[in-house]
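Peer 1: Please go over the structures that come below.
Please treat every number below as a calculation from the coordinates, not as lab data. This is a predicted model, so every value here is computed, not measured. Cβ atoms are built from the backbone, for glycine too; each structure is taken alone.
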Structure I
Amino acid sequence: MAENRYPVLEIDLRKLEHNLREIMARSAASGIQTAGVVKGFTAWPEIARVYERCGCAYLASSRIEQLKRLREAGIQTPLMLLRIPMLSELDDVARTADISLQSEPEVLRRLDAAVESVLTGRCGDNADRRHKVILMADLGDLREGFWNRQELIDTAMEIERDLPHLELAGVGTNLTCFGSVKATPEKMRELLEIASQVEKAVGRKLRYVCGGASSSLHMVLDGTMPAGVNLLRLGESVLLGDFLGCEMDFTYKDVFTLKAEVIEVKDKPSYPVGELTADAFGRTRQYEDRGIRRRALAAMGLVDYGNYTDIRPRMNGVEVIGASSDHTILDVEAVKDRIRVGDVLDFDISYASMVYLTNTESVRREYLKEDC
C-alpha cells in the first residue's frame, strides 16, 4: 500500500497517553481502577500498547477475536471480555480472556467446563488459574444483566459452591448504551446494595464493583461517585477526550484525525435535477435548493466511516452534505477559492465512525509517537 495514499486515520499516541493518564489519575484518586476498552479502535496493538504502558488493570473488548489479537501481539495486561459470551466461543474465552462479564447461569456452567479443559493441558503456575467473572445487574437500561436480584445471588452462590474453575470477582452494571438511562449516584448505590447482598450470601468481600463505562465517569470528575465503586470500563472518554455530561478541559479532543483527498471541485446545482427516487441505500432524502454552489468530492464514503453526520470538517466553511458508498459530498462555497483537486482535508470523527475506520483496509493508519 502506497505510503501517501488516502484516506488516512492519523492517531496521535502522545495525546492518547496524556488523556489516559489524566483520566486514570482522577479515577485512582477515587479508588477506581480502569479497564481500558479497546474495541473503539479494533484493538490494534500499536494503540493498545499505550494502555499497557499506562498500567490499566485490564484491556477490554466485546469481541474475543480482538482479545486474541492482543495476546498474539504479546500484550501481557489481563484481558476482559465485555459481551456475554456465546456458547459457541467458550473454548476461545477460556483460552484467551482472564475475566468476563456474565449474566446467564448456563453459560457459566459451560464456561467452567471449558476452563477445566484448558487447564488440564497446562502445567506450572497457569495450571491453577481460574477464570474471573463479574455478574452483571440490569439497573434499568435493559441490555445485559440479571433483572431478578435473587437469581443473581443464587448464581453467585452456585459459582462459589459448584464451579471450581471460575472465580466470582464482582458485580457490575451497564447504563446509557441501550435504554439511555443515566448513570447516577442513586444507580451506583443500588449496585453497591446488590454487591453487599452478594457478599453476605457468599461470606466474603468482592474484588470489584464495576460501575459502568464512560457514561459513569462524570461522577468521578464531579465528586459524586459513591465510595465502594472501584472499577470502570473506559473507552470513548479516553479516545475522544470527551463524553456527554463530562467537563474535561484537561484532555485532547484531537487524538484521531481523518484525512481525505479531494478528487473533484465544480459548481453544481444544490437540488437534484430530474425525477427523484431512493438513493443507493434505499433511502429517500430531502434536499434544500440553495442555487448553484461550489462542491467538492472527497475520496471516502459510507463504507469507510458509516454515517456522514459522524465526521466534521476542521476547516471553517466546509460542510458535509451527504455521501454514497465511496464519495463524500462537501459544500465549499464559503471557501471556494481555497479548495482544489488534490487537497487533503482534515476531519474530526465520532466514536461510531472510529469503529468503521479502524475496521477497513481502505483507510490507512498513521501513528504519531512523540514522547509525552
Structure II
Amino acid sequence: MRNVNGKFGKFGGSYVPEMLVEPLKELEKQFLKYYKDEEFQKELAYYQKEYIGRKNPLYYAKNLTEYINGAKIYLKREDLNFTGAHKINNTIGQVLLAKRMGKKKIIAETGAGQHGVATATVCALFNMGCKIFMGEKDIKRQELNVFKMRLLGAEVIPATGGEKTLKDAVDEALMEYAKTYEDTFYLLGSVVGPHPYPLMVREFQSIIGKEAKEQILEKESKLPDYLIACVGGGSNAMGLFSEFIENKSVKMIGVEPAGLGLETGFHAATLTTGKVGIIHGFKCYNIQDENGDPLPVCSIAAGLDYPGVGPEHSYFKDTERVSYETATDDEAINAFKKLSELEGIIPAIESSHAIAYTMKFAKNLNKDKIVIINLSGRGDKDLYRMKEQLML
C-alpha cells in the first residue's frame, strides 16, 4: 500500500486537534490489522458480489466511439452498482471495519448525496445509527437523495455555515466526530481527510481498477492507453488509477470542474489553480485566500464542489504521473445529454465531466488507442436539475 507514515511525498498527514490523535491512530491500527485479515476479505468479497452486484461491466461504448471518431472508448460501469455509484465500495468496507471495532453509530458527510445514500444503506443493513451532514445548498439541489437517506433511516443534518456545500458538511462532521468518537465511527467518503482516510478509502475503491485491468486484458489483450475520471475529492479516480500506477505505458487524466470558466473565478479546479495548504486535517492543493483559508468554489456537480483534493492526487500532480485537466459546467451538461442520446446511459453530472473531456481529447487520438472512462455514477439524482438546464 503506497503510503509512508501517512504521507504521499509532502502531502497528507494528520493535522488534527489533540483529542483526535489517538482515535485516528487506533483507526489506522485496526484498518491495517483487518484489511489483511482473511475473514475480513472473505466477508468484503461476499458483499461486493451479493450486495453491491460486482463485477460490473467494462462496456465498449461503440456509438460514442463512432461519434467521436477517434480512440476506442470503454466505460467502467460504476453506475450499475447498488445505490448507483462507486461510493458503496467504500461504505461497505468501512462499515465492516466499524463493526469489528465495536462501534454502534456512524456519521458521514455528503455533497451530491451518493455517499450519504451509500452510508445510510449500509447502516440500515447492519442496524447502526446514522447521521449524515449535508450542505443546506446541496440538500436543495439533491432532494431525491435526501429523501432516500431519510427513507433508509438516516438523520440528515443541514450544514448552514460558509457556502452551505460539501466543505461545510465536512467541517460539521469532523466537529461531531471530535465529540462522539468513543462510540461513533466517522465514515469519510473520499480520499481526503487526515491519515488513514486517504489510504483506507483508496484501498476500498481499488476494486474498480483491479476489475478494469482484468477486463481490458480479456477484451483487448493489452492495457489501455488512457484512463480518464472526474476529480473532486478524488476517490473514483484513485479507485481506477491505483492498479495502473506502475504501468508506465498507461497515461492517466483527472478532470476537474471548471464551473463557469477558470477565468471567472467560479470553479472548483483545485489542482489546476490551487496552492499547497492544510484543509480538514491534511495537506493538499486547495483553493485558498492570502491567509490560507479556503475560498468558495463553484460547480454544477455537488460531488465535485470541494476546495481541496486528495493528497495522493496532489502527489501525482507534482510527480507528473497524472495529468489534470478541466471541463466547464456547460461542457458537462452537453456530455450528460450526448451520452444519454448515444448510448442510452444517463450519467451522473460528476461523471459527465470525464465524458466531456474525453469527447474533446479522444477525437485527436488514433483509432487503435484505447481509453477507459470511469463512469462513477448514474444520473437519476440530477434529472430535475438537468431538466431545467436542458429545457426538455
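Peer 1: Please state which of the structures I, II yields 37 when percent of Cα pairs over 34 Å apart is computed from it.
Peer 2: I
Peer 1: Right, here's the next one. If distance in nm of label points 7 Å out along Cα→Cβ at positions 13 and 45 computes to 1.2, which of I, II did it come from?
Peer 2: The read-out was computed on structure I.
Peer 1: Taking -9000 as the value of helix-only ellipticity at 222 nm (-39500 (n - 2.57) for each DSSP H run of 4 or more, over all residues; to 500) derived from one of the structures shown (I, II), identify that structure.
Peer 2: Value -9000 for helix-only ellipticity at 222 nm (-39500 (n - 2.57) for each DSSP H run of 4 or more, over all residues; to 500) corresponds to I out of I, II.
Peer 1: Which one of I, II has semi-axes √(5λ) of the Cα gyration tensor in Å, for residues 53-140 alone, as calculated from the coordinates, equal to 20, 18, 12?
Peer 2: Only one of I, II returns 20, 18, 12 for semi-axes √(5λ) of the Cα gyration tensor in Å, for residues 53-140 alone, namely I.
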